[in-house]
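Heads up, there are several structures right after this.
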Structure 1
Amino acid sequence: MNLKEEAAQKALTFVKKGMTLGLGTGSTTAYFVDMLGEKIKSGELTDILGVPTSKETDARARKWGIEITTLSENPKLDLAIDGADEVDPTLNLIKGLGRALLREKIVEIHAEQFIVIVDASKMVARLGTRDALPVEILPFEAEAHIHWLNTLDCRAELWLEDNGSPAVTDNGNYLAKCWFEEGIPDAYELAQKLSTRPGIVEHGLFLDMATEIIIAKESGVELLKRDA
């Protein structure tokens, strides 16, 4: 079993009968959805509802027979499980390199408990030091949004597919990647700037949202909890 599988297996222990779950997107969460599906198929877990954060996760959950619902039908989620691209010491996150940051944030903000599953490589001293920050932008005047992002002391580029076309989200928007040479000095200040700029649909800073982090290490699985 690899580290991602170990983190997913630990997350599954938090799932109880009758829960409504937010189902994240990405390679680590895919293991969780598969394990959840196996538990449901075997009858070990019953009365589970899921709200997927992407078309990809929706299809994976349906393949296992996981019953799908929506936030309009169930606005209060018991638990959301998702991965992250970076986790800092205060349990703040960068997410979205799986291209689903907007839907992930919409779903996970409705969860009573938000558990993030990662391997040890995702832990950083400061956000923005390991990976780019993804930002979802409108296709209209996309280059103007990229130009503005480059004024934020970062190097911003339009996210392109291998064939040179813009990467498109499930929402029909484009994505930008923003690299910070020494990490993001103030994630809260940056989040505020991004949130108030027209044309910036959403950003990958998930601040004060995660309640627990499950970290799979070679030495074992560690659980971090946000201070009350």
Structure 2
Amino acid sequence: MHPSQQYVIDNLSIHESWRLFKIMSEIVDGFESLSDIGPAVSVFGSARTQPGAPLYQQTERLAKLLAEAGFSVITGGGPGLMEAANKGCFEAGGESIGLHIHLPLEQKYNHFLKIRCDFRYFFVRKLIFVKYALAYIALPGGYGTLDELSEALVLIQTKRIKPFPIVLLGKDYWSGLVDWFQKQMVANAFCREEDLDLFMVTDSPEEAVNHIKKHVVI
């Protein structure tokens, strides 16, 4: 092997080793920052929803109800529905938490956070979402919301974590996906009928919070 090739390989090895330390640092920081929070619900949704939109206002109410029920609210810490959830919780006197991700097109964190953690790695961030949540609420959103929802469903389905309530808020938005689950995954035996019981779908923030309270003792 030419010396220059060996030099490149050695440098790559060193770079990968330092990346492991960065990953470990993010995990430790997340654990330390959230270790003392109370019972929490992770809320996911689009970063693109504007303040004043009906869905934004509904999300504020949802988070207010969660805070009044004694739950902290964990979001991605960004704008849109994440901001709405943090705002509703913050203004109700709850513990509002944001797990902010650094993106190539920088996504700013919102200003309704009592606790903020910063991440470069999505998988570390998802670990923290799951570890410190007693329930998940998925609002209308894009690929990120689907990713976070799928993570929880897979972990519960495969018994890697204890089951916890998962709520999909917005029947019109989620009905097509749930219908596809039934007609494609279940019908073709890619998952079981009872796997669809891992989540509930509702239009009501009150029903969502009551469902969580019914299954989570705090």
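Laboratory data are not the source of any read-out in this text; all were calculated from the coordinates shown. Just so we're clear, the structure is a prediction, and the values are computed from it rather than from any experiment. Cβ atoms are built from the backbone, for glycine too; each structure is taken alone.
If FRET efficiency 1/(1 + (r/R0)^6) of positions 101 and 189 (r between Cβ atoms, R0 = 30 Å, to 0.05) computes to 0.25, which of 1, 2 did it come from?
Only structure 2 yields this read-out.
Suppose you compute relative contact order in percent (Cα under 8 Å, 6 or more apart) for every structure in 1, 2: which one lands on 22? Don't skip to the end; give the middle numbers.
Details: 1: 22; 2: 19.
Value 22 for relative contact order in percent (Cα under 8 Å, 6 or more apart) corresponds to 1 out of 1, 2.
Assign the value -15500, calculated as helix-only ellipticity at 222 nm (-39500 (n - 2.57) for each DSSP H run of 4 or more, over all residues; to 500), to the correct structure from 1, 2.
Checking each candidate, the match is 2.
Determine which structure produced the value 30, 20, 15 for semi-axes √(5λ) of the Cα gyration tensor in Å, calculated from the coordinates; the candidates are 1, 2.
The structure behind it is 1.
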